[in-house]
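Each in structure tokens, the structures are laid out below.
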Structure P
Amino acid sequence: MSRRTLPSASLRPEDLSSLKVLVVDDNANVQRLIGDVLRAGGVGRVEMAEDGLRARQMLSRWHPDLIFTDWNMPLMGGLDLARSIRRAAVHPDRFVPNPQVPVIVVTARRSQQEVEEARLAGVNEFVIKPFTPAALLSRIQLVLTKPRPFIVSEAYIGPDRRRRVELSYSGPLRRMSDPEEVVDEVERSATRDTISVELEALRRLIQVRGGVDRETLKMTYRVMQHTSFRARQVRDEMVEQASNLLMTYTDAMGGADRCEAAVLDVHFNAIRTLLETPPEDAHIASKVLRHLETVVQQRVSRAQKAA
């Protein structure tokens with residue numbers, strides 16, 4: 001099978017191998033999770049910093065191609081870090097060799113006022129927590145394949161703000177403005193491509209982390225929620241059912257220590273097969289789904305007997 005890329009960009013995982021990314025976060029668990037996602041996605045070099053001051057010191061000696069930063073951190077937060085980087089375009093700073101380095105904020109904040117505050121600080125993009133692997137990787141693809149002009153003026157320094165900032169929210173859509181179901185084959189195909197990329201990124205993440213732990217299980221559940229929603233929007237019923245079966249399995253097992261990575265892999269393989277099965281081969285899709293149901297029933301039954 002040829003390696004897929006996110007439909008919105010042409011950057012391939014192998015293109016990321018020479019990329020240097022700095023992750024700035026005061027939470028060691030979040031640091032490690034983002035780093036693992038990036039490495040699993042193909043990023044060649046990832047370094048960590050616990051706050052903006054430490055990040056500034058690393059900029060001068062390491063010259064990252066891109067920065068992921070948390071919003072709130074001690075000593076220097078993400079927006080202050082972005083401001084200090086952009087300010088170097090006017091006032092040279094020995095700690096900032098590249099004032100135009102892309103800065104992506106990873107945050108739970110999403111109000112319009114907060115978005116505007118971050119934009120004024122010179123942030124390129126956002127990833128909204130809780131995130132999925134594809135949410136992080138898609139932001140990299142966006143800033144590298146669709147760079148915006150860099151503006152230096154009295155009022156503002158940073159990437160051109162005229163393009164609407166895209167908030168990469170990873171959970172199911174729940175607003176009244178969410179799209180109705182679509183049945184167009186082009187949109188269904190694009191949705192299947194997106195799901196495929198998300199699952200492959202998740203699979204690589206689990207491999208990098210050496211199995212299923214609490215964080216990867218939470219992320220898996222989140223990805224399945226989103227996959228189920230996407231599939232329902234384009235009436236891809238088999239994919240929706242397979243996604244729901246994985247959530248049924250994780251709910252029934254009751255914890256990361258009881259979920260088997262091999263079972264998750266069976267689900268990923270099944271969903272991938274369903275994504276690649278033409279509509280006229282419905283009997284193949286039904287067979288895959290029945291096998292998946294059997295696997296889930298057996299594992300759940302075994303766990304209940306052992307309890």
Structure Q
Amino acid sequence: MPEHVLIILNQPSVDAPAHDPEAAPFAITDIGQPHLSVMDLAATRGDGVFETLSVCGGYPQAFDHHLARFARSAAMLDLPAPDLVVWAAAIRAAVVELDAADESFVKIVLSRGVEGGHVPTGWVYAAHSPDHTEARTAGISVVTLDRGYRHDVASTSPWLLAGAKTLSYAVNKAAMREAERRGADDVVFVSSDGILLEGPTSTLVYRRGDTMVTPDPALGVLDGTTQANLFRFAEARGMTTAFERPALGELLGADAAWLVSSVRLVAPIRRIDAVDVPIDATLTGAMNEHLLGLRE
């Protein structure tokens with residue numbers, strides 16, 4: 001069985017025609033062959049949306065949450081609505097086709113398609129995950145960076161697409177390069193008026209006593225799938241959970257903090273802006289063990 005799987009969708013949207021009316025809804029194809037037009041708006045404009053699902057022991061995690069977020073991001077970009085039945089079937093087909101591994105991932109992408117056309121482009125890519133053991137155990141160092149927007153940008157300026165998971169990742173990649181220049185591993189974005197937001201590819205979660213906190217999605221941050229699973233885990237352990245609008249001081253004073261995401265899972269923060277902060281190794285280990293054991 002292969003270590004990489006690529007599936008091209010023939011009709012990725014319920015609102016647009018198929019690329020080939022006679023063909024199946026999707027097909028597994030040779031990853032070594034060219035498939036994307038140089039005129040596709042995914043390549044020329046970053047005009048599309050994506051999701052990345054963690055696959056643990058052959059089970060895609062937060063399946064329904066990812067698909068719902070995928071559809072919501074598409075709507076925010078005025079993209080044709082994805083056919084979630086077809087996308088779900090393609091994801092499951094990719095997981096079945098992929099060589100078995102403890103941890104893998106599936107990335108799904110919907111673009112507006114070739115410029116000037118009316119048919120969106122969609123594909124599913126599956127592969128084995130990199131080894132994130134060090135980040136999950138030793139922890140990561142982060143720097144806080146000003147995102148340049150007020151905390152209420154999602155409501156005041158919806159055209160900026162705050163909270164959508166788009167293909168336009170130039171700013172996120174630039175932020176990660178800035179973190180590297182500062183000797184850090186990752187970034188926590190802060191609004192221009194001092195409210196904590198999220199990482200370039202992750203959700204911020206921190207513990208304050210027996211309460212798990214994350215920035216409110218109304219701040220224009222991504223609705224975290226891994227964070228949602230962790231909140232259910234925390235509540236099952238008798239902890240409380242909260243969505244807040246925290247200032248930077250909340251993070252510096254937290255009992256423990258993490259950046260969480262679908263593939264890396266739970267990475268404890270050990271340093272913030274060159275200041276060492278405590279790691280809750282026991283809770284971190286329990287959270288990662290829980291996520292790796294999920295079968296839904």
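Each value in this text was obtained by applying a stated rule to the coordinates, not by laboratory testing. Since this is a predicted model, take the numbers as computed values, not measurements. Cβ atoms are built from the backbone, for glycine too; each structure is taken alone.
Have a look at P, Q and say which one yields 20 for relative contact order in percent (Cα under 8 Å, 6 or more apart), as calculated.
Structure of origin is Q.
Rank structures P, Q by distance in nm of label points 7 Å out along Cα→Cβ at positions 32 and 136 and report only the one at the top, that is, the highest.
Structure Q gives the largest value of distance in nm of label points 7 Å out along Cα→Cβ at positions 32 and 136 among P, Q.
Tell me which structure, out of P, Q, gives 18.5 once mean count of other Cβ atoms within 10 Å over residues 64-71 is calculated.
Source structure for this number: Q.
I have 130 for volume of the Cα convex hull per residue in Å³, calculated from one of the structures P, Q. Which structure is it?
Of the options listed, only Q reproduces it.
Work out which structure the value 1.06 belongs to, where Rg/Rh (Cα atoms, Kirkwood Rh), for residues 112-191 alone was derived from one of P, Q.
Q
Distance in nm of label points 7 Å out along Cα→Cβ at positions 56 and 272 computed as 2.6: which structure among P, Q?
Only structure Q yields this read-out.
Kindly point out which one of P, Q the value -8000 was derived from, the read-out being helix-only ellipticity at 222 nm (-39500 (n - 2.57) for each DSSP H run of 4 or more, over all residues; to 500).
Only one of P, Q returns -8000 for helix-only ellipticity at 222 nm (-39500 (n - 2.57) for each DSSP H run of 4 or more, over all residues; to 500), namely Q.
Determine which structure produced the value 0.70 for FRET efficiency 1/(1 + (r/R0)^6) of positions 48 and 232 (r between Cβ atoms, R0 = 35 Å, to 0.05), calculated from the coordinates; the candidates are P, Q.
This value belongs to structure Q.
When distance in nm of label points 7 Å out along Cα→Cβ at positions 24 and 240 is calculated for each of the structures P, Q, which structure yields the highest value?
Largest value of distance in nm of label points 7 Å out along Cα→Cβ at positions 24 and 240: Q.
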